[in-house]
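FYI, it's all coordinate maths here, none of it is from the lab. Computed from a predicted model, the values in this text were never measured in an experiment. Cβ atoms are built from the backbone, for glycine too; each structure is taken alone.
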Structure 1
Amino acid sequence: MGRELSSLRQPGRQIAIFTTASLPWLTGTSVNATLRAAYLAKICANSKVTLVLPWLGQDQKEVFPSNLRFDSPEQQEAYVRNWVEKRVSFRSDYKIRFYAARFASFLGSVFPVGDITKSIPDEEADVAVLEEPEHLTWFHHGQRWTDAFKHVVGVIHTNYVDYIRRGGGRAASMSVGYLNRRVCCIHCHKVIKLSDAVQSLPRQVTCFVHGVPPPFLEVGRQSAKPAPPGQPRFSKGAYFVGKIMWPKGFTEMLDMLSQHKRSTGKALPIDAFGSGADFEEIRSRAEEQELQMTFPGRQDHLDDSIRPYRVLVNPSMSDVVATTSCEALAMGKWLVCAEHPSNQFFKAFQNALIYKDAEEFSEHLSHAMANDPHPLSEDDLGRLSWEQATERFLDAAEITPSEWPSGIGALNDTVQWHMYNASIGLEVLRQAVGAGINTGKQPASVTDYDPQEYERLKNGEYHQKLGYPEPRLL
């Protein structure tokens, strides 16, 4: 596009949205990327929008609910479209494509297989929106994104530096922070941070560009109405919904609940909906501390079983901005969350109770359990809507003539890319850093890659596929 103004509002743009997760996995990167595609297609009616999702094949069982499996990308596409239609009040004209992917259990994440820039034909390669650009490019070997597309904007969803710090220590987190800056600089013309909870990145702008689907807003409007005589507006207390993992703030929450119990002699009851790698460990810790917590399993935030709750407790400080917190506010509930840059957006809402320490946590949660939330105004509902979020995204994604990389800067990025691309293409290195076996090779189709190949190799079976005899004990 050169050094001219590049705006996604310009008619005729072809916008491809690449994401690291797909429905029915109810995670922020799957939900928000899918809704962004739907609303961009609606608001930018003179442009073409394509949503590009990971196809997991046999790895579906690792992340999808137990009753949901897809035999083909077409089946999963039908599920995604049906999910969207239930959550928006319009039919949106966007395409869905898939790329081959695998689930890395030791990282709890989905990673691409092959060069996924090839998912979009050359004649359609105009704008690329990379949902989690660092995640999509850590192991990327192939065409540089800014060479494949005219306008590349990354949206940072996850505070990976904090995740790594908690699990791997300071040195590992510093390394990941450096790596994130490198890959974002190499592959993005612009980076949108949802909040300043994440590290500083090249060509960044901070703007909350996510919203809440209409059904959540409608629940909020209904909850603001007076309850029938003799009935409460909310019949249940506190809950958490999301991934049951230590980085989601469970260490802090269990400690604060324990402190409240010691100081008052009473346990605050919380129902934690969700699943995750640390589910059993967290549940056991809660039982050991004799906390009044239940773990009912996964549940959609819109499910009827969650609507009666009056307060969402979200202790996480690893999120960039928590989708579930937005949804809870939109539903007219209290939100109890920590003083942290990731929660800056929520300070404008009366129902957000933000604590600085365990004492304030206890005070806010006790207050929320005893009092009804304030009814939401239409201005509040508007700020939470996807319509306004999409307008903010279009503004933030714009590249002015002065924002394009300079000649020296562009040359430096090119040199960095050649070095990185050459090294990450080495199979030995790829396996050493967790990219998986043969994931740098381009599959003939999205369904050709077998994500279980790595497990078979570990079990001594892979060599048989190559024609070697069956191993025998001597």
Structure 2
Amino acid sequence: MKNLFAILSIIAFMIVLSISCKKSWLDPPPENTRIQDDSTFARPENATRFVNACYAQLNDWNEHVFSWIGISSITSDDADKGSFPGDVGADKDQMDNFTYTATSLSPSEVWSGNFVGVGRCNQAIDNLPRFTNVPQALRDRLVAEAKFLRAYYYFNLVRCYGDVPLVDSVYSSDNIEQIVGLYTRSPKSEIYALIIRDLTDAAGALPVKSAYGAADVGRATQGAALGLLAKVQLYQKNWAAAIAASDQVITSGEYSLEPDYALLWRQTTENGRESLFEVQAQNGQEGWATGGYSETQRARATVINGFNGWGFNSPSASLEAAYEPGDVRKAGTMYFAGQTLWDGAIIDIDAANPRYNYKSYSSMTQETNYDGWFTGKNIRILRYGEILLINAEAANEAGQPGKALAALNQVRARARGGVAGVLPDVTVTAQAALRDAIWRERRVELAMEHDRFFDLVRQGRAGTVLRAQGKNFVDGKHEVFPIPLNQIIVSQGRLTQNPGY
């Protein structure tokens, strides 16, 4: 299962190069240029390899590891930078304090990682029709997988930077007009339109989760496409569309809540009943991908086997205080200095930070794929608990409080951990009060899962909430991140900067 996506042998054209390596804006990055060698398409197995390369980018350091943690979590009120002051050239301090600039590491790496992903997906979408020796049904499914992944990469980009270049095909190296498009920002409304089209197409062509065999577990499914579509529609305040897409997931019979919240983050529940989509760890390739995700957030203190983590992305005191008494999700979200964990690992009482991210923790002794430094644990991207909260929020905004409460209270019921008298059902039906209850629930249910900052922005309260936590958030500026300066230089000014940077 874990080695599913480790096939990259055809990809000389997909060497991970950032645009900044180019000497001229007229020299497009290799993942965006058309393949001229027809021999590639004579081998049917290469069709799947095109799409496997799209998945492989999910494991890139620039995609889900250090810089993504900085942009999506350390910026929020759920997390502090962690580690110790000044570590890693102050980049994560800058993210924590909103003092980053157009030359900062995190915005640059996240831009590069996601656009490489977009380029790989374009290669797959454009080239799969050339595999006439592959059954049409398989080609259609593979195109749908690539469209799902392109939508995912673009969703990250549009949330981070707003207007970005809309690159939806591979280009001929001699077509100047097309190459100019690589370095021209399109309105975010056009980016969202592409995302919605891609996810709608994908949902119509992908199989349901249970239809995949063991060898294909972890590939994109109809439920994953519908779930991400529901989330995108929520961001766009298309309430009816968000309800429709999330309803399809809920009524599909393919998903349910994992009874024990803390078990969601163990290897034993990977791709389980609650999972819509995960980044798949790869045997022998954990290193700086999924393993790096865990290691950068592991406690910076001696544990039972004497191995130290980096200690970044430490859950904040504000997050700890957000949990109601008896909420089992707190223990399934953070662990503490002096604590003995489920696998016997002991966190030093003198650890550099008081709290660490439980959801990223991978056991060095009790979980598989241990290679001496890292464990190979999947990164959870989208799960059923979030789908219920999307459904609740959209229903409330659409004037359907009864429907909203039904979905919301399913999530709260699990958080009781089987204990009566704690976390009572929410009963309020006034729209504003129910909205607040749903937003509070979303925070504690999805804490440290890389949504909180983006949630605060879309809810229009990022400045108020983050300044109250001592962060230097400036309204009209920090809702998005700077376009990397090296990209602007390479484009010779065709890429414009976001306001305030």
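Brief remarks on what is shown
- Read-out distance in nm of label points 7 Å out along Cα→Cβ at positions 217 and 241, computed value 1.8, structure in 1, 2: 1
- When volume of the Cα convex hull per residue in Å³, for residues 297-448 alone is calculated for each of the structures 1, 2, the largest result comes from 1.
- Value 1.5, calculated as distance in nm of label points 7 Å out along Cα→Cβ at positions 145 and 433, assigned to which of 1, 2: 1
- Among candidates 1, 2, the computation of FRET efficiency 1/(1 + (r/R0)^6) of positions 193 and 361 (r between Cβ atoms, R0 = 30 Å, to 0.05) that gave 0.70 used structure 1.
- Structure (1, 2) behind the derived value -0.66, -0.71, -0.96 of log10 I(q)/I(0) by the Debye sum over Cα atoms at q = 0.16, 0.18, 0.26 Å⁻¹, for residues 353-408 alone: 2
- Read-out mean count of other Cβ atoms within 10 Å over residues 337-344, computed value 19.4, structure in 1, 2: 1
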